[in-house]
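We did not get these values from a lab; they are worked out from the coordinates using the rules stated. These numbers were taken from a predicted model, which means no experiment stands behind them. Cβ atoms are built from the backbone, for glycine too; each structure is taken alone.
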Structure I
Amino acid sequence: MKCEKCGGKGYIEIEETCKVCGGTGKAKSFDPKITAELTKEQLELFMKGICGVCKGTGKVKRLIVCPECKGSGKAGRCKICGAKVIGNHDLCPNCRRKPHAYLLKNSCGIEDVRLNRVYVGKVSAITDIGAFVNLNKRLRGLIHKRNLGNVDLKEDDTVLVKVTNIRPTGEIDLVLERMDNYAVVEVSKEVPTVKIAELEKHLGKMVEIRGKVTHVKLTGGPTVFTIIDETGGVNAVAFEGGERAYPEIDVDDIVAVVGIVKRREKIQIEVLEMEKLLGEEAYKIQKAIQEELDRRSEPIFTGFLIESEVLERLKPEMMAVAKELRKAVFESRPIIIRHHWDADGVCGGVALEKALIDLVEKYHPDPEAKYYLIRRRVSRAPFYELEDVVKDLDEALEDIDRHGDKVPLVVLVDNGSGLEDVPAIRQFLVFGADVITIDHHFPDEEVDRYLLYHVNPYKVGGDSNYTAGILSVEIARMVNPDVDLKLLAGVSVVGDRAEGEVEKYVELTGLTREELQDIALAIEFEGFYLRFRPSSYIMHEILGFGRKDRQKKLVEMLSSYAKEAIEAQVKTAMEGVKVQELPNGVVLAALDVENYAKKFTFPPPGKLTGEVHDRLKQKYERIVTIGYGPDFAVIRSEGVELDIPRLVRELQEEVNAGVEGGGHLVVGSIKFIPAKRKEVLARLASKIGSI
C-alpha cells in the first residue's frame, strides 16, 4: 500500500514564509550572494521592488521527506493482525515481538531473502553433506550435516529454518529453528501489474496480470491456463510435474498471476504464483472483460454477396448468430458444427469452420486452440439423429472433465429444422448447451422452443433455394470477412440444384456450372467413403483452400470416378423402374433400390434416386420418383406440390409402422419398419394420387 500522506512519493511539498522578504512580498534590496541562483525574470522583479524569490506572494514552497513514511512512500497493514504499518515493515512492532516465520512465495528471489530471518521450508533431499531445503520453487538452501545434530529429517518434511549466511555464489546456509505457536507471514515480490496487451514490452521480466480463466489444458508437462482481460488473452503456463497445477482454479475464475513473460510461438507467461480473486476487485475485472467481449463480438457486416430481400429479412437473426460465434471464440467456448454430408451441408460447415479457425489463429493466445475449439462433424442422416448427439455429447463431457472446457455451442447446418431433430437437441440442452440451426428445410414450429437461434429462409417468406451453404457463407463473412468463401456458395447452389436469384452466386465464382458441379460431385464422392469422418484437410483441398493445381487434378479425378459410378448404377437401376400414371395425372416412378443397386457403394440410395429422377423428368412434366428399400423410401418430385413433412405426419397417424422422416417440401425421405413396407408405400402412392 502507498503512504496516504505522500501518495507513495516519499516526499511532500510544504509552504513557508519567504525568508528574503519576510513574508511581505516586497524587496527594496536583496543579498547579492543569491544573484547567481536567480533567473532573469526574478532579477527583473527585484528591480521593480518585488521579491523575486516568492514572486511577491510572501510564501515559498519546498520539498521535505515525508514524516509519515520516513521517505519510503509505503504504508500497509500488518500481515498478522492487520494494524496499520508505516514504512518498509510488513509487521507491526507488537507482532514482530511474537513468534513468526516467513513463507516465500514463488515470485521471490534471492534478493528477497534476509539474514537471520526464520522461513518455512520443505526438505527436498537428504545427502552426505546435509539436508537441502526449498524455500520456494526458485530458492534452495542447505542445512549442513554438522548443524543437524540428532534430528531425523525426511524428504517433503516441512521445517523452520533461519538464514545464517548468503554466499556471493548465491548459496544459502540454513540452520534449524524450533518455534511453537508461530504465525506464518507470506512474502510476495512487488512487481508491476500490466495489461495483457502490454506483455510484449515486458519480455523476460516478471509482471502481474489480472484476468479471467477461459480454458484449462492439462498436458504431460505443464498445465496451460488461457487468461483474458479487456485488452487480450495469453497462455499462462504452470509446471507441476505432469499434475494439475493450481487445482483450486477453475474456468471462469478471476485470478491474479505473477510470472515471467516469455515467447514461444506466441507471448506467454510462465506462472510463479496464481491466486483466485474475490469480491469487488473480481467484480470490476469481470465487468470490464464482459463489456469488452460484447464490443469485440459484434459481427462485421460488409454487405451480402448478392442483393436479396430474403437475406435482408434474415439479417437480424444472422447477425445474432455471428455475434454468438465470435463471442464463443473470444471466451474459449468450444463450437461443434454438425452438418449433412452432401455438397450443400459440407460447403456450409466448411465455410463456418474456415472463418472461425482463421479468427482463432488471429486472436487466441493458444496456438493449439483451433484443434479443440472448432470441431466440424458430419451427419449421414438429413437430421440430427441420436447416434450423432451421443458422440458429440460424450466427447464434450470428457473435455469438460479433463480440461475444464465449457459446455459447447452446437451449430446444426443443413439440418436441425424438423421435429425429428428435437430428441437430439433436447439431450444436449440438459447439459446446458446452446443449439443454433442454419437450415433451408421446411421448419417445424416445435423445434424453435429448443433453439437459441434459427436461421431459415422459410421463416421470412423465402424457400429452400436459399441453401444452408449460402446462409452459412454469409454468416461466416459476418464472423470473419477476411476469408474468401464465394466458391462455397456457388458449389452449394449447384450441388443442391437451387434456382432463382441465388444463381448470382454461381456468377460470382467465375466458374461454369459444369465446373461447380464437378466440385460438388467430388465432395459427395469423397464424403461417401469418409463415412463419419469430417476430414477437413481433404475437403479443404477440394474446395480450393490448398494448392490450386492440386485442387484441379483432385476434382477432375474424383468427379470422373463419381460420374462413372453413377452411370453404371443408373444403367442397372433404370431396368428396375416401374412407371404408372395416377388418376390425377401425376406420373409415379418406383425403384426397388435394394435389388437394383449395389450396397455400400457410391452413389447411395438417395443420390441414385435423384439421378434416376433427373432422367425421368426430362420425359414427364409432373412426376414423383420413389426409391425404396426394406425400411426406407426416398422421394423426389417435379411439377407436383408435395408437402413431405405433412405426408409423414399423416402416415404416422394412419399406419402403425414407426414412420419418421422429413426433408424439403418436395424432396425428402421416410423410414419405417420392414414388415409394414407395402402398406406404407401403398398409402404414400394413394396420397400422391389425390394431390
Structure II
Amino acid sequence: MPVDWVVAPHQPALDSLEAGVRGRSGAVLIGPAGVGKTTLLRAAAERLGPGAWVTGTASNAVLPFGAFRHLIDIPAAGKTAAIVRAARERLRERMLFVDDAHLLDPLSATLLYQLALTGTAGLVVSVAAGVPVPAQVTALWEDDLLARVEVQPPGHDDARVASQVESFVADLSAPARQALEYLAVCDPLPVADLRALAGDEAVAAATDAGAVAVDGDLARAGHPLFVDGVRDRLGGPDLRRLRTDVVARLAAAGPAGVLDRLQVAAMALDSDHDVPSAALTAAAEEALRLGDLVLSERLARAALQESGELRARLALGYALGWQGRGRDAEEVLAGVDESALDEAELMAWALPCAANRFWMLSEPERATAFLRTVRNRAVSPAARTTIDALSSTFAMNAGTPGRAMEIAGGVLASPHADDTAVGWAAAAAALSCARMGRFIEVDALAERAAAANHPGLLRFTSGFGQTTALMLTGDLERAHELARRLTEFAELQQPGRAIGEVLIADVLIARGEVDGAVTLLRDAAATLAPTGYSWGPLAWMLLARALGEQGAAVEAAKALARAESRHGLKSMLFAPELALGRAWTMSARHDSHGAVAAARDAARTAERGGQLAVALRALHTAVRLGDSRAGDHMARLGVDCEFGRIALLHARAFTASDADGLDEAAAAFAGMGWQSAAADAVRQADAVRARKLPPQAPSSGP
C-alpha cells in the first residue's frame, strides 16, 4: 500500500524560505519525517533558480565530507582546514539545497556551517524534527545564520507514518525490496552497481514502486524512512551479507579517490570482505588527516589487530590522544619494542609518546626526561632538530619562555629543520616573545609557523602571541578580530573552537565585556577539561578572573578551585593568570588587601619567569585593585608599549591622588578600547575628588 503522506502547505513555507535567502545566508526547514520537506526544497529550487543538491544519508554519515563528495575535491594531501577553505571557494556564490542535514557527517556539517557563517553560498536546508542533529547544524539557527522555518501540518502523526512505511516495505515485490535492501547498507549507490547487485528487473520494479529514485548515475532510496523500514525487517546477519556484497562490488572497481577508498575500508569493518591490513592502516591515516578521529580509531584498531604494525599503532595512538583519551593512547603506544626501531621509526613513535605524556597524561617531567633519552639515541641532525622543537614547546609551557626562545632559535636557524620542527618552534617562539615583551618579533614568527603548513592547534599558540602583542601595543580591535578569525577557522571542531573562544574571552575581559567572556569561558572550560591541553587550566583561570570582576564571589571561587586543581608544570606558563584569578576572586569578596597581594604575586611570578609583558598587566591589575606602590615596579620592567605608557600614568596618578591624571589615564584607556581599566580609573578619580571636598557647613535654623 502507498504511504498517505500528510504534507505541509507549500506557499507559506516557500515564501519564508525565499525571504531567508534574500535577507541572509538562507533558511532551514524543520519538520517531522514525511511532511514533504524534500518536495518543498525542490519547489524552492524551481523558484530560486538552479543550484546544487546535497543529501545527507546514514551511509554517507560515516565518511568525512561524504555528503559533499560530488561537489568538492578531497586531495591526497592537506589538512582539514585547508580542505574546508578550498571547498568554500569552490562553492562560492552557488545556491545549495541540502536535504536531511541531520544525517550529515561532522565535516560536511562543519563545511555547511562555514558556508552560512561567511555567506559564501546561498543555502536552503532541511532538518528532521525530533532526531539527533549535529551541533554544527543546530548552530545554523541558534547562531541566527539561517532563517528558521518550521512545518507541522495538521493531521500528521509519526506513528501512523511509521506504520504505513512498514506496510509499504512489506508489500513490495521481492525483487523491488532486494534493490532497496542494498541501499539500506549503502545509500546512494551508482545505478550500474545496484543493477549488478540486484538485477535490472529489481531496480526497475523498485523505481516503478517509488521505493528507489534514480538521479543521473546514482540510485537513492525513495525516502529515508524506506531504508529505515528495511533495516527494521532485516537482522544483523542479513545486513552483513548485503554489506559484504556491496563492498566486494565497490572494491572490484578499484576505488580511486580518497573517499572511495575510505568508504570501502569503513564498510568492510562490518562485513565478511577481507581488506589487507596495509589498506586499513592507510585508510586510518587518511581519516586522521581529514580530522575524523572516530573513523580513524576504528580502522586503525582493526589494522592493528590484524598486523600489529607500527604504522597502525601510531595511527591509533594519535586518534586516541587527539580525542583526549591519553591513558588509552599510552597503552597502545607502549606496546612497542623501541630497541628494534630504526631512527625514522623511533622518531615517529617517540614524538607522539612524549606529547601524550606531557599534555594528556599531565606528566611533563616524565615526558621531558623521555625526550632527552630519545635525543641521545638520535644520530641525524634532522631528528635532533625535531626533538629540540618539541622541547621548546615543553619549555614554554613549563614557564620558561626564555629557555624556549633559546631552543627555538637554534631550530629556526637550522638547515635541517623540517615543517614539523619549524611549526613547533616558531609557534612557541611567537607566544614566548609576546609574553616577554618582545612584540616586534611576534608577527614574523607567527607567519613562519603558519607557512610551515603544520599548524594544527599550534595556530592558537602563535595566535595567542599575536593577540597579546596587539592588546598591549594599542590595537584591541585587531586583537579581537584575529581571535575571532582563528575561532571561525576552527569551525565547530573541538578542541580548536574552545581554544579560540579562550582567546576571544581574554580580549573581551580587557574590553570590559565580562558577561560575554564568562559565557564563552564556561563552555570552553568544560570542553577542554578532559583533553589535557594547558588551555584547559587557562580557561578556568580566566573564568575565575571574569567572575571576580563581575563580583560573583562564590562562582569565582569555584572556578579558581578548578583552575588550581588542574594547574601543574604543563601550564606553568600561565601561573601569573592563576594568581590574577585569585586576586579578582578576593576582590569579589571585598578583601582588598588580599586582592592586591595576589596581583603583586602574579607580577613577581611573571617577572621571575621572564614574562615581563605579563608582569606589566599584573602590576596594572594591582593598581586597579588599589595598590599605590606599583608605579616604580612598572617603570623598572622597561616594557615599551602603548599599554605600558598609560598603565604607568595611571599608577603614578593613583599614587599621587591626582584626579586629573586619573581622568587622563581613563580617557587614554577608553581610546584604546580597555574599557574596564578606564572605568576603574574614573572610579578612582571620583574617589579622590570626594575625599578632597570641603566639609559642608551646618545649615542654619530659621
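Quick notes on this one:
- Look at Kirkwood radius over Cα pairs in Å for each of I, II: the largest one is in I.
- Winner on distance in nm of label points 7 Å out along Cα→Cβ at positions 181 and 237 once structures I, II are ranked, highest first: I
- Entry that produces 4.0 once distance in nm of label points 7 Å out along Cα→Cβ at positions 13 and 365 is calculated, selected from I, II: I
- If helix-only ellipticity at 222 nm (-39500 (n - 2.57) for each DSSP H run of 4 or more, over all residues; to 500) is computed and equals -21000, the structure in I, II: II
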